[in-house]
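Quick heads-up: structures coming right below.
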Structure P
Amino acid sequence: MSLILGSGEFRYEVIEGWSKLPDGWTFKEVAAVAVDSKDQVYCFTRGAHPVIVFGRDGNFLRSWGEGVFTRAHGATIGPDQTIFLTDDGDHTVRKCTLEGKVLLTLGIPGAAAPYQSGEPFNRCTHVAFSPRGDIYVSDGYGNSRVHKYSPDGKLVFSWGEPGCDPGQFNIVHNICTDKEGWVYVADRENHRVQVFDGNGKYETQWNNMHRPCALYMDTTKREPICYVGELGPGMSVNKDAPNLGNRLDIYDKTGKRLARLGDIRGGEAPGQFIAPHGLALNSAGDIFVAEVSWTIMGQHLKPQRELRSLQKLRKLN
């Protein structure tokens, strides 16, 4: 019997074992996932094969990126059907063809900007695009900043600083935009999503969430729908507390929560999440969830074993 998450308009069937890796391959973990116009799924992994591509049926198509990337973090399909891959270990964003040719590199490979200097980049995390193709980069773990670039990769301006007031950040973990050009930023350790105009002017914030980590804006609807992946507790004193993260939330553009998917506890069982770190939707509205399972759980397991790193939730009409 299949497991159904959600209710009403937002009902999803959990599809176990959707992706079919070649024999002997593992993800280790999937930091980010992206879907192109053909519904091909790109998994940005921290394993031996950085980019693993599947067809819409889950069959393996190809892999690339070996020897290029240091630590996978973000993946976004560009408006011209290229893919932007954010490498927080290398402090770079690379624009690539869907076959893996690097077309543009933002940042200096292997060279971090000084910690909290505001200069790009210190462990950048993700990429989003304005309606006219400008590039926004969330930055990140070692900065509290959002950078805006022109479509050809020239820095236009930056905004943000450490703190918890409006327009300030405590780990800028993810970023997305809607059709009107509003910019949504996952301010992870401030437990909120902040909303800005395209020039970095603070507009509002969404609260009552736990460590928002993954963001995805579905702009195919008349009104945009935002999907948020929440991490669970990160401290020993509350790590076993229920109802703190380890779930997916779905919001309208005003910040009203429309649905919540997942169990009150994190885990590997169907319907649970380990660490939803990246999200993407295909043309049918199915949700692909990338999980950094190794970072959260795997390094503590003895003996070591493979953990779930990618889930598919099939949209039910």
Structure Q
Amino acid sequence: MVSRHILPLIEEAARRVYSVVRETPLAPLPREAGALGVAKLEQLQITGSFKLRGAVNKLMSLSKAEAAAGVITSSTGNHGLGVATAAKLLGIDAEVFLSAQVSQLKRDKIRDAGARIRVVGEDPLAAEIAARAAAAETGRTYVSPYNDPYVVAGQGTIGVELARQAPELDAIFIAVGGGGLISGVGSYLRHAAPNAEVIGCWPQNSPVLYECIRAGRIFDAPESPTLSESTAGGVEEGSITFDLCREVMHRGVLVTEEEILRAMRWGRDQGWAMEGASGVALAAYFKEADRYAGKQAVVLICGGNPSPAIAKLL
């Protein structure tokens, strides 16, 4: 099993990240079809997203020489903000490569967190290629948003918290982009809650890793624009999350843009900051709740940082 190699890294992460990371609470969800739903409120992290966990754990894993050299990353927003925040708190120099698609608001947040910004290319892949090249040329560490065992392990600390907070857990709904979040959380829950169902959630408009898993290989699956901006985009060839997702995920659920928007508006009405990826997981719960009558289901509200264009729709 691939996940058994991640498990000790998650346990190590849980011993060190809480000098920066917050343990986030649970909140009740509607008893849809009798399901006993609760939400894990990761939008309450200091950066508004779970991404801080993986960034902190990765940076804390660096040697003194690696930390002194600094780090580079590429991002559509939340990961870059997580790396920038972690680097500032840990005294590490950070540079974040962004594509022209990233909003000015997200650029400003990352810059305000203390990182240097470089805008490169028209899409996230161009920014990632440029960031990796710069890291190789300068001897700095490239911090992947998902394709790194320490990043995956940092995200897995959510599973450690859930094992304490929801010991009778029957299912968890997790939005999936590159797969780092579901790989980390699923790897831990496979150990701590082996009977819990791990459900990957995707927008119908952008189910890239879902289609790769179905095909048994990584490829450029077709996409359309989606409210779930932070899960959009392809998966890196050879990513560790491909095998991890195939192992830890029990099944996948696809939701429409209309379902995502309804879920986001419901969350807004609760006073929650909601981005599209959070709406994906919540919409999947609303859609699938009748399968979990009398059972405890957790929905991972992974972030609350929508772009201005998406926020206008709420």
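The maximum of mean count of other Cβ atoms within 10 Å over residues 160-167 over structures P, Q, that is, the highest value, falls on Q. When helix-only ellipticity at 222 nm (-39500 (n - 2.57) for each DSSP H run of 4 or more, over all residues; to 500) is computed for each of P, Q, the one that comes out at 0 is P. Out of P, Q, which one gives 22 for relative contact order in percent (Cα under 8 Å, 6 or more apart) as computed from the coordinates? Of the structures listed, the value fits Q. Figure out for me which of the structures P, Q the number 13.7 belongs to, where Kirkwood radius over Cα pairs in Å, for residues 88-191 alone was derived from the coordinates. Answer by label: P.
Out of P, Q, which structure matches 0.65 when FRET efficiency 1/(1 + (r/R0)^6) of positions 104 and 216 (r between Cβ atoms, R0 = 25 Å, to 0.05) is calculated?
Traced to structure P.
For mean count of other Cβ atoms within 10 Å over residues 80-87, which structure out of P, Q has the highest calculated value?
Looking at the calculated values, the largest one is Q.
All of the numbers you see were taken from the coordinates with simple rules; none came from a lab. Note that the coordinates shown come from a computational prediction; the quantities given were computed from them, not determined experimentally. Cβ atoms are built from the backbone, for glycine too; each structure is taken alone.
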